[in-house]
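S.K.: Down below are the structures I want you to see.
Every read-out reported here was derived from the displayed coordinates using simple, explicitly stated rules and does not represent laboratory data. Predicted, not measured: the structure shown is a model, and the values here were computed from it. Cβ atoms are built from the backbone, for glycine too; each structure is taken alone.
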Structure P
Amino acid sequence: MALPSINPTQTKAWTALQQHFNHIQQQHLKDLFKENPNRAEDFTIKWEDFYVDFSKNRIDATTKQLLLQLAEEVKLKEAMQHYFEGERINQTENRAVSHTALRMPETAKVLVDGKNVIPEVYQVKEKIKTFCDEVISGKRTGYTGKTFTNVVNIGIGGSDLGPAMVVESLTFYKNHLNTHFVSNVDGDHFKEVIKNLNPETTLFVIVSKTFTTQETLSNANSIRDWFLQSAPKDAVAKHFIAVSTNIENVQDFGIHPDNIFPMWDWVGGRFSLWSAVGLTIALAVGFEHFDDLLKGAHKMDKHFKHTSFDENIPVLAALLTIWYNNFFNVQTEAVIPYTQYLNQFATYLQQGIMESNGKGVDRNGNKVNYQTGTIIWGEPGTNAQHAFFQLIHQGTKLIPADFIGFAKPLHGNKDHQDKLMSNFFAQTEALMNGKTEAEIRKELEQKGVSKNEIEKLAPFKVFEGNKPTTTFFINQLTPESLGKLIAHYEHKIFVQGIIWNIFSYDQFGVELGKELANNILKEFYNDGAANHDSSTNQLISIYKSKR
């Protein structure tokens, strides 16, 4: 079943939004709050342990109504049905997009190509549970009988970013196993990871759907060579695990068939942490916490699937991106989590969002004549305040930002949490209100600054404000709440792709560079002249002379 394919700029809602934008674009958020005393309540969604405040965005009731009309006109509800029912909505690769099935209850039924995939999902989950319990308890040991102390995840892209982000985010819940991630083909990277590891007590998890990915296989082979410097060849079967579909290649590598965990082509790489790709997560925090992560994601799935669009968190968040990207001509969005645990969250979202919606051709194969995709970036607060907040506050660019905070600290330090939360609340208020020149002059006068000095300083101290933010205020960082948060952004990606009329689930854009890299690699080992542009030829020549 094909997704609906509607050019959003040809809808009535788009035309109305453009007219509305011309009316509202200069309106200040401070005035919107004055005009509507109930604005905070009207634009906030309270769901489970989430409090999502959209009120500090440059919208009013009419904006919201027209954006919701746009969602209706592009047939978002119909597209969502295809999404959840296992249909092949990744049409360019002829695949279903059913990662949501990975977190459904065992009683659910999801048909992919006419087959209910839930029983197989739960077979794999049971295998993950058994394996993790054996490793964590010490029942499963290395080739010398010693228990495992370290786990190294070898993968790249979705086989690395998702598990790495979740493991770091859930550090508070980690057990005694130390986890490491090797992704970059840079030889210095894997050397730094393994240099202090004991081969006898280290477990290696190789994650590669095809078991042919250059970076992953290069790292896996080099690490196996290192391992075999001190271990017999048959020890590979006890220390190396694979998450893959290529059984033959995995077994040729030396991995025992019992230690192969399957993947499915209906799960895209950047949405795969919920599958056996999340094996390292389950090893790091235990299967129960991993399962809680999945349960949280499923709760957000149900919210997204069943909640009317006007109260639907992912839908409204996606519509705001359309509003800023396509009407305000905003190109970037910042994600600022006020917890150091989510240090890798923006990095993870960069792949999820930019690989999905970085497309310039619509679902009919036509080049789009409107902006799609946004650049995602960010760092944890309060660090970010001392880095790029200057640009957001007083720069020339409009940068909408998601602020993510948690009411309760995990270690219970009230003093630090109070200071963290005071900054969390203050920054969204400051970005909204700003500070006028009159307020600046009054402050400086009260400090006894001379009139001449005030004239010089005042322009530099003005904050225009009117900078939009969305606040995600969550009770506490738990595996379940993290699952909800990740799933929110997954569904936001889906909605954006539907509205922009693009295919979100292929990634052909990463392939050209890989093809050229393979050709150049061969040229390093022959004496013939490279056949590229003059710049590339020169760079290759210089490198070959320095190798």
Structure Q
Amino acid sequence: MTDKIVAFIDIGTNSARLLVVSISPNGAYHMLSRIKDVVRLGEDEYISGVARIIPEAIDRLVLVLRRFTDLSRTFGDAEFVIMATSAMREAVNAQEIIDKIRRELGLEIQVVSGKEEARLIHLGVAAGMSLGNDQALFIDIGGGSTELIVGGQYSYSTLESMRLGAIRITNQCIKKNFTGALPPKKQTKMMNRVMTVAIPALQRISEHPFTRAVGSSGTTINLAEIAQRLYHAEENSDKLVLQFTDLEKLFGHLCSLSLEERRRVPGINPERADIILAGAAILLAVMGTLKIPVLEISDRGLREGILMDYLAVMPGTPQSEQMPVKDASVLQLGRYCRLEEDHAKAVQKNALSMFDSAKLCGLHNYGAWERELLANAAWLHDVGDFLSFVGHHQHGEYIIRNTELLGFDQREIEIMAKIVRYHRKKLPGRKDSEFGSLSLEDRDRVRIMAIFLRTAEFLNRSHAVFVTDVYYSCKGGDVKLSVAAPDSSDLTLELMSLAPEAALFTKVFGKKLSVRRV
């Protein structure tokens, strides 16, 4: 087997980052390219109450992604894994942008939640350092949000995502086109704004002990580089750090300079000169409140975390030794909601058997991705019982959509939630409004996988787990559903329940269904 070329792209509020790697069948990988480009998706986004990405920023993003894809394909037939964060997460026109990029570039973008972003950052940064038994605080200041994580080498104890970012705070506290020095009153206003948002999250973080602090992201790295040039130029050190006392001095110094003067500060990235004051204010608030004297600096972040997450599902890799985060988060939610695990396992097993046999019959052409979504939806189909059995399919949808299921993007969560929603009662037509914002293709996925889940649920209505196997077989234009169970078991209730489902099956698949016991 040949190596696989995979391009990982992190679309942030300020920059887009690309990591291209070659991955061998045994999980070993080799980095081919690692670059970033400024996109400024957050330009003017956070000024009003409605977050909207402006056309100029969209054009920059398309141009950068085109450049990234062209570069990645010079290494071979590349697979793309693309995730977008705060700017896209909050923008009211995010779906329009996703659709535009799909049409023009053929790329699929996953928009991740704040806590999922934090989890991936921890994966990426922790994988690049030796923590031993230490617990560390990880700080990542982006353009639109700041992520805080307390964790060790392989796991975390808490994740926080704050609506604080270098571009967001700049837009909110500094007038557009202002190029002068920032006077003390405006400095105070900026710090007050930051502290108002940060305090609740910082209080929660303070409940989790840590012995080290690690900063990542371009803003933090650049602040450390400037401090190194201004205050420690004569020192020889292979390890970049940022001391709190240096950051305090640096914030005052940068505020005293005009924009043009800041661009000439030794060590600064000129492209960050307009937003670095806000970034420094956020870092000051975090380090000051949590009494962090020194911050270790890492050049790793979200894109490396996406890579680590990708490798974690490949057998034989070091990352795979931990339980996959998707499995862990689904298991945790089910157990938190006290679902009946034997019933959930039986329904899951039968739903997947129908999924597999239906594919052999040509009823669908879905693959491993859809199968995983069905498996997770089947496991979680009764979580709504936690609130009430009456309407538990609706409660289940609500719980899945409003729980931080780590490892999943928003599209996957929405599909799983809808499969659970329609595992009983009415199944809507593919164009009905109940499907919300799902595409027609994803609506078809929901309708087809809901058929399998509904049937699996009906076959275990008594929760006695009588059914040992269930599968489809096809002959001519008709489909037969075979249900296997011990001769001593009474399946009268279960088989009667399937009678109305036959008509629904015909509506979805366009084929007549008959049921037999074997």
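S.K.: Ranked by FRET efficiency 1/(1 + (r/R0)^6) of positions 6 and 102 (r between Cβ atoms, R0 = 35 Å, to 0.05), which of P, Q sits at the highest value?
M.R.: Top value of FRET efficiency 1/(1 + (r/R0)^6) of positions 6 and 102 (r between Cβ atoms, R0 = 35 Å, to 0.05), among P, Q, belongs to structure Q.
S.K.: Out of P, Q, choose the structure whose coordinates give Cα Rg over 2.2 N^0.38 Å, for residues 374-437 alone equal to 1.24 when calculated.
M.R.: Only structure P yields this read-out.
S.K.: To which of P, Q does the computed value 5.2 (distance in nm of label points 7 Å out along Cα→Cβ at positions 22 and 494) belong?
M.R.: The correct label is Q.
S.K.: Quick check: 1.4 is what I get for distance in nm of label points 7 Å out along Cα→Cβ at positions 38 and 254, calculated from one of P, Q. Which structure matches?
M.R.: Q
S.K.: Any idea which of P, Q comes out highest on mean count of other Cβ atoms within 10 Å over residues 158-165?
M.R.: If we compare mean count of other Cβ atoms within 10 Å over residues 158-165 over P, Q, the biggest value is for P.
S.K.: Relative contact order in percent (Cα under 8 Å, 6 or more apart) was computed and gave 11; which structure, P, Q, did it come from?
M.R.: Source structure for this number: Q.
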